[in-house]
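Listed after this line are the structures, all set down as structure tokens.
No value in this document is a laboratory result; all are computed from the given coordinates. In this text, all values refer to a predicted model and were calculated from it rather than measured experimentally. Cβ atoms are built from the backbone, for glycine too; each structure is taken alone.
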Structure 1
Amino acid sequence: MAEPAGEKPAGPGSPGAAAPANATTAAETASPADPATSGDPAVRLAAAIRVVLLGVTGIIQLGLGLAPLLRHHSAYRPPFLADLAYAALAGVTALCALWVLRRKPLPTAVAVGGTLVVLLASSAATAALPPDSFFREPHWSFGLVGWHLLVLLADRPPALLTALGAHTAASVTQFLLGGTPTRTELGDAAIVLFGVTVFQLAIAGLIRLLDRRAGEAAAAAAGRERLAIRAALAAQAGRDLRAGFAEQLGATLPLLAGLADGTVDPRTPDARARCALAAAQLRRLFAENDDVPDPLVHEVTACLDVAERRGVAVTLAVSGDVVDVPAPARRALTGPVLTALAAARTRARVSVLRTPELVRVAVVADGSAEVTGSAAVPVTSHSRDGQTWMEARWRPE
């Protein structure tokens with residue numbers, strides 16, 4: 001049998017042959033999710049954390065920042081600088097609320113701009129402190145600024161650590177430049193620095209840990225969903241395969257029953273033709289489930305193999321590039337080939353022509369056969385002087 005040039009068709013399939021993929025998985029592309037409607041636990045958790053941080057910041061600014069500012073207002077140098085710093089911090093909180101309360105991430109410009117404003121406000125409030133007031137009650141801005149930075153940079157850990165470090169370094173520098181501190185002042189400063197900084201770093205670490213755990217949970221849930229989809233696809237493929245075998249065996253079982261009870265005589269030409277057709281149909285069905293680069297030619301080759309086993313000299317000619325032909329269309333194209341080859345006595349010629357606009361399968365055999373087609377795959381057939389010519393056509397949609 002002539003093989004298509006440059007192609008090595010696999011042998012006719014068997015029930016154990018590898019099954020082709022029944023579905024393709026589209027690559028997921030990352031896109032900004034709306035946390036208000038997103039089903040991603042990590043996204044929802046990050047939005048909830050920002051809301052909590054915003055609330056804590058607002059409470060601390062009003063409850064723990066405003067009272068010291070008013071109580072020591074006349075001692076600041078000048079007072080309006082402390083007022084301006086407080087107003088700037090309140091403005092940043094209000095600006096962040098526009099996104100945070102709608103469960104939306106802060107834009108990069110808002111995060112960067114807000115961080116710069118907060119750091120400048122911290123330096124201004126510290127510069128306005130009265131003498132001997134660093135890291136004490138009048139220094140309300142030191143602990144408050146860290147919470148603002150958490151709101152602004154909670155989802156940007158490297159930037160958050162950098163901003164907290166810059167804030168602490170600037171406050172310590174201003175403290176040391178304000179005069180030689182006493183041992184008591186150094187002790188007070190160390191306690192406040194350690195307590196506030198460690199607590200806020202612990203909050204940042206906890207946020208990072210929760211975010212990581214939520215991401216892992218989301219990845220695990222996505223993995224379980226993918227496995228469930230694959231299992232469903234595999235189950236569907238199995239059902240389709242069993243249905244196909246059942247349908248094919250439904251036409252073969254009466255023949256087997258007739259051979260078993262003697263009502264069909266295997267010595268008659270009609271019985272041999274029916275057996276040849278049934279064998280070719282089963283072989284083509286097995287080949288349909290093989291994973292090969294060119295399924296149509298592979299299935300046609302399986303049909304030819306059965307005819308060759310009966311001693312029919314078969315040639316195959318293939319032209320054109322591979323065209324993606326759905327399984328139902330391949331069945332309709334190869335069905336007439338099976339019928340014509342089953343009727344062939346000594347020789348047959350099969351040709352497969354493929355173009356982007358048309359797929360054509362034609363057979364010329366020295367035997368008489370009635371070949372029918374369908375609306376999707378029309379078949380033209382002529383029988384004369386013991387010769388049968390048929391052609392099946394399928395046009396891609």
Structure 2
Amino acid sequence: MKKFIAVISAITVMCSYVPVIPENVLNTSAVSVPEAFFVVVGSFRDDVQLKYFGEDSTEKVVWKDAPENLSYGDVLVADGELSMERVQSFPDNPIYAHAYHYELAENTVLDNIGNCSEIAEQKKLTVKDKIYDGSGHWSIHLNDSEGNAYYYGLNTFGSSLGVNPVEAEDGEVCTYSFINGKIIIPLADTDTPFSAETFFVVVGTYREEVQLRYFGEDSIEKVVWKNAPENLSYGDVLVADGEVSMKSVQSMPEDPVYAHAYHYELAEDTVLDNIGNCSEIAEQKKLTVTDKIYDGSGHWSIHLKDSDGQEYYYGLNTFGSSLGVNPVEAEAGEVCTYSFINGKIIIPLAETDTDIMGDTNGDGVFSIADVILLQKWLINSSEDTITDWKKADFHEDGVLDVFDLVIMKQMIVNSPDFL
């Protein structure tokens with residue numbers, strides 16, 4: 001303990017640096033995506049068409065010497081310096097006088113690091129309006145379930161796109177990919193907006209009966225459906241065909257340890273229609289576990305936040321339950337994928353991944369070694385490398401400094417594993 005405190009005291013408040021990001025900025029996946037990259041969007045006159053994302057993003061880039069094994073949504077990074085030339089797409093046609101694109105130099109080499117469908121965050125966005133600006137260019141305005149506005153611009157002149165967002169009408173919902181907080185490309189054709197205000201979601205079993213969560217004016221964490229069909233899967237979304245009747249049942253009335261454990265049971269004649277699975281019809285967000293609290297009687301309260309610092313709560317009772325994905329198994333600092341419908345947090349969609357807050361050296365563990373690395377980086381940032389600076393930004397101000405170091409120290413000292 002004395003050694004650790006001595007290490008921390010060696011830092012002065014004068015040590016304050018804005019992190020340099022270019023190489024190891026991670027998005028919400030486990031793959032590192034730099035700040036400058038290309039994404040395959042289709043073809044332009046039989047050549048591969050890309051979008052470029054960097055300090056000055058470019059909507060339309062043509063790569064004439066591209067390899068043949070590329071797919072829509074592939075993320076490409078440059079192996080060496082980049083050179084692009086601006087080209088007017090149709091100089092002899094006044095209708096397309098302002099239509100232009102960029103062409104990559106012949107010696108360009110781009111490395112494929114993965115596809116947006118796998119390495120990017122996904123969000124459901126609703127088309128607010130789309131405007132044709134002339135010369136083949138479209139401006140598409142979108143909103144997420146929380147009302148945040150997004151813009152997607154593209155030029156369709158001469159292009160064949162893997163997914164063409166212009167085909168989506170106002171009010172339709174599309175899945176868009178996001179990397180480093182930027183909107184990248186639409187990932188799928190538009191789907192039908194989910195409009196039901198009351199619905200159930202399959203989460204597992206309770207004493208061999210199907211267990212649901214109910215979402216409505218008064219949401220219920222634990223509902224048992226004894227007459228459920230056999231073909232249900234974790235995450236299936238169910239809506240009632242008619243009126244719904246439920247009764248409250250005390251789970252273990254004779255055991256004082258579980259005196260407050262209860263659930264609801266659906267009436268025998270209940271009919272629920274399966275309209276799809278959360279993995280397909282719900283928005284997905286990566287949330288970091290900030291805390292989990294056992295409240296007693298089998299109930300847990302899980303506190304989470306997204307990359308923007310927005311806080312969320314997920315409550316559940318695990319008594320007698322076998323869950324498809326059990327969020328209680330996630331430790332503080334771990335990242336989970338949660339589904340959202342109508343702006344509400346619904347269920348975790350996948351097991352936690354290894355994006356652990358505080359893991360500055362990238363070994364998959366938050367330990368004293370990470371604290372020492374941050375200290376060295378603050379003293380001489382040019383010699384010591386932090387694999388992902390965002391994992392050390394506990395103060396959430398976009399700067400790595402002594403305040404982050406103090407928080408890391410407190411978390412380590414308060415950890416039951418600290419010796």
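Suppose you compute P(r) over Cα pairs in 20 Å bins from 0, in percent for every structure in 1, 2: which one lands on 21, 27, 14, 18, 15, 4, 0?
So the calculation was done on 1.
Of the structures labelled 1, 2, which one yields 10.8 when distance in nm of label points 7 Å out along Cα→Cβ at positions 183 and 279 is computed from its coordinates?
1
With relative contact order in percent (Cα under 8 Å, 6 or more apart) coming out at 17, pick the structure among 1, 2 it was computed from.
Corresponding structure: 1.
One of 1, 2 was used to calculate helix-only ellipticity at 222 nm (-39500 (n - 2.57) for each DSSP H run of 4 or more, over all residues; to 500), giving -20500; which?
Attributed to the structure labelled 1.
Of the structures 1, 2, report the one carrying the highest value of mean count of other Cβ atoms within 10 Å over residues 71-78.
With respect to mean count of other Cβ atoms within 10 Å over residues 71-78, the highest-scoring structure among 1, 2 is 2.
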